[in-house]
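Please go over the structures that come below.
Any read-out appearing in this document is the output of simple, stated calculations on the displayed coordinates, not a laboratory observation. Predicted model only: the values in this text are computed from it and were never measured. Cβ atoms are built from the backbone, for glycine too; each structure is taken alone.
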Structure P
Amino acid sequence: MGEEGIGIGREYGYVVLELVIYCFLNFWMSFQVGAARKKYKVFYPTLYASESDNKDAKLFNCIQRGHQNSLEMMPLFFMLMILGGLRHPLACSSLGALYLVSRFFYFKGYATGDPQNRLTIGKYGFLALLGLMICTISCGVGLLLGGAASRVMF
């Protein structure tokens, strides 16, 4: 073709692997919720425990909410990693690693039963998402300004 573009190089492999690691993290969190369901006797299809029916409702709900929030953020994280990583794979993989670590601690902090504990280290996930947004904006602007020379090549 003779046209240069944003190619998917070897470094994009880091982006792909971090997405898979997030899937494993999500599975681990779901197992934690499952164990909490048994321990605190919150059975399906109940999503959250009622404090009037269960003395451990707050603790269970914090565990459930930590996982639920991770599920809510997953599409955003995946989209930003996939698109931003096309142009900036190393930056996105570094930011993705920060996000994965912060998401683990977000869940662990939430699972203590005190929602404020989720932000101790978990708050850095928001910085990672901001960085991923900047990388994705850079990818989009580069494609718009570069014309044919900036086409994504597979």
Structure Q
Amino acid sequence: MTGFEIRPAGPMDAGAVGAILSGFIDTTEWMPRIHTRAEDLAHADMLIQRGWVTVATRNRKVCGFLARNGGVVHALYVHPTARSTGVGAMLLNDAKLASPALELWTFEANRGAQRFYEREGFELAEQTDGKGNDEGLPDRRYVWSATSAEAAKQTERTA
């Protein structure tokens, strides 16, 4: 994780954030493209304007981002060249420090994300058939709380 910095996103980060989001959609075969790349960029800009986005950078280049409004994580994406480097965990830990409880959704098909969130202490709270999301894909809601994370640590210490 050496060399990465976490900071609030600024207006000049919208292009990089939008490109990371679009890149995931373009390279994930089960993910339908329902918005144009320009719409992805506009969406990234809107999230940044709302003050929801934190970026991870290395050498001043954005390599991942997390969008969060209070305890709701709306997006967490990492550029392919920065995956498996700890950037996602770094962004998620920053969100955990800012909120005593978090919730997020991930698609059923995104097994890697599920493993990541479970490893980071999130618990499955709900599964749907996808009728409630724009993509129409089955999804899962995960939750995390500082209280349950501390209880899990206590259990590990006494076991």
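Structural remarks
- When distance in nm of label points 7 Å out along Cα→Cβ at positions 65 and 129 is computed across structures P, Q, the figure 3.4 traces back to Q.
- Entry that produces -24500 once helix-only ellipticity at 222 nm (-39500 (n - 2.57) for each DSSP H run of 4 or more, over all residues; to 500) is calculated, selected from P, Q: P
- Among P, Q, which structure scores highest (criterion: FRET efficiency 1/(1 + (r/R0)^6) of positions 25 and 145 (r between Cβ atoms, R0 = 35 Å, to 0.05)): Q
- Comparison of P, Q - label where mean count of other Cβ atoms within 10 Å over residues 17-24 is highest: Q
- For FRET efficiency 1/(1 + (r/R0)^6) of positions 81 and 113 (r between Cβ atoms, R0 = 30 Å, to 0.05) computed as 0.45, the structure of P, Q it came from: P
- Read-out volume of the Cα convex hull per residue in Å³, computed value 119, structure in P, Q: Q
- Comparison of P, Q - label where FRET efficiency 1/(1 + (r/R0)^6) of positions 97 and 137 (r between Cβ atoms, R0 = 30 Å, to 0.05) is highest: P
- Identity of the structure behind 18 (criterion: relative contact order in percent (Cα under 8 Å, 6 or more apart), calculated), options P, Q: Q
- Comparison of P, Q by mean count of other Cβ atoms within 10 Å over residues 57-64 - largest value held by: P
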